[in-house]
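Asks: Multiple structures follow.
Nothing in this text is a laboratory measurement; each read-out follows from the coordinates by a stated rule. Just so it is clear, the model here is predicted, and its values are computed rather than measured. Cβ atoms are built from the backbone, for glycine too; each structure is taken alone.
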Structure P
Amino acid sequence: MDLRQIRYFITVAEEQNITRAAEKLHLSQPPLSRALMDLEEELGCMLMIRGNRHITLTPEGLALKRRGEQLLALTDMTKAEISDMKKGISGTLYLGHVDSNGPTLAAQWIESFKKEYPNVTYHLWCGTVDDLTDRLKAGLIDLAITMTPLNPDMLDGIPVFSENWVAIIPSSHPLGKSRKKSVSLTELIDNDLIISARRSREEEIRGWFQSEGKEPHFIVKTAHSSNAAKLVANNIGIALFPASVAKNIPAGTEVVIKKITPVKSVDYLLSWDKEKQPNALATKFLEHVKLLSPL
């Protein structure tokens, strides 16, 4: 199996039609069909079901498409990195980030780094900490803005920011109508709660309520905190997220933001794969962030 075969396969998977894929690849149909058959023979399984009008991927085909896309992305990154080494500090930095305060931190760092290294370009990718960890381990991003808890067996990181947790409450809810500026865990425990889909985050929040002797009810777990305010405004439940999420809620949204007591905090880190040395560009960016970080 080589990269040429993988490119052929992914093009066919995207087009869902061998004729259209052949045109896109500037090939005639017979050699493309032959390459796909050779690939299936080598792997010992059927990758696609060929219909009259379009093809459908088998489970094995879907797995190859996912891995193949990662292989091609990594190949392109490697070519660019080797080429850019001759040019000094330039090239593309692949930076991942969580969506809470991640975009703000990334924008601030890129703004200042751009002044020193104007030839650098950036590829940003947003996801949960679990998603970012997978992409770091696969070599698809160079660095990532993550949040605690950090898996020390997989990632290294430097602290770059810290903030408190807040409760995002429907304005029509009794806790939302209250004049109190904070809400206690005792007051939250019997409500439907909206939290991050990250497994370790669920365990952390569950631990907050252990002293109350009750089990919290998580009605929604979302991978993107930008969904939280919309869910709250529709009276789905009360969302528990870092304070920066609340700052991004549009004016006029029918929600109330309150601090949680006792105070709970979360730390942000700029992280990398513990088993790999960051490349020259990522290392320079990391050094730049260390100088900017107040922590």
Structure Q
Amino acid sequence: MSKYTGKTIKFSNLLYTKGNWRATITINRPKVYNCLNLETLQELSAALQDAAWDDEVAVIILTGAGEKAFCTGADMKEWNEEFLDSSNDFYKWMGVFMETFERLRNIGKPTIARLNGMAVGGGNELQMSCDLAIAADDIYFGHAGTSRGSVAAAGATQWLPLIVGERRAREILLLNEKIPAKKALAWGLVNQVVPRKKLDKTVDEMAEKLVNKLPECTRYTKQQLNFWRDFSWAMTIGHLRDWLTVHTSAPEIQEGIKAFNEKREIDYKALRRKMANTERRKR
């Protein structure tokens, strides 16, 4: 018997439960829309390791606390306070981010994203890292990188073209508009969309179907299905990590993150004019 079987772990930023062949990981930061700071990423990685090693866990369910957000990606407050003036530390943070997502994708057991609220930025990448996804019908998806000072680095640029198609991926990542749940279903971004009151029942039904499958056959099927995701990830993620690290001090990145934290709009044309004048002076 695995030493992990039945083990209970308490976390500061997660709720973690096991039973009936399921492990449920809940990001428990509802006041900040379940965004991911360094400690949360480290805890998520630890919970995934425990679920991977526990032979009495057949299915992992990933969700967020509350009803507003599944996950909204990186904690911009932490970015603003810790990384804008210390790119070397951002490089380390990005490494933890990458490792956590890789662990989820390659965990060897089927994973279900229970989408209880908006999945934005890294939150959408997190749900795409799961094998299957079920969403409440009143949520939305989206990315805000080109509006708020980042680049979709941990799955969106690699996987959205595979999941929703090239043109739709460009629309999502370049325009940064909200994608309602029903449109996400039509585009293939999720497997099912149900009324909120039926979300838990539907997730449990899907989990039960997965429990009643052969574990090694399931594991290898998942591994083979990961090929194109793994390929595109391996070809780009190191470059993206370095690009983001180097550009944390860039004027537009700093303005985007500060504007987000200060809850104000960005004057994009004024920023463009300022950057254009700066470039002319350099010449």
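Asks: Out of P, Q, which structure matches 11.2, 33 when Rg and Dmax of the Cα atoms in Å, for residues 115-194 alone is calculated?
Replies: The read-out comes from structure Q.
Asks: Of the structures labelled P, Q, one was used to calculate Cα Rg over 2.2 N^0.38 Å, giving 1.02. Name it.
Replies: For Cα Rg over 2.2 N^0.38 Å, the value 1.02 is produced by structure Q.
Asks: Work out the source of -15500 here, i.e. which of P, Q gives that when helix-only ellipticity at 222 nm (-39500 (n - 2.57) for each DSSP H run of 4 or more, over all residues; to 500) is computed.
Replies: Considering all the candidates, the number was obtained from Q.
Asks: Thinking only about FRET efficiency 1/(1 + (r/R0)^6) of positions 227 and 243 (r between Cβ atoms, R0 = 30 Å, to 0.05), which of P, Q has the largest value?
Replies: Across P, Q, FRET efficiency 1/(1 + (r/R0)^6) of positions 227 and 243 (r between Cβ atoms, R0 = 30 Å, to 0.05) peaks for P.
Asks: Taking relative contact order in percent (Cα under 8 Å, 6 or more apart) as the quantity of interest, name the structure among P, Q where it is greatest.
Replies: Max of relative contact order in percent (Cα under 8 Å, 6 or more apart): P.
Asks: Moving to a separate point now. From P, Q, which structure was distance in nm of label points 7 Å out along Cα→Cβ at positions 139 and 171 = 2.1 calculated on?
Replies: Q
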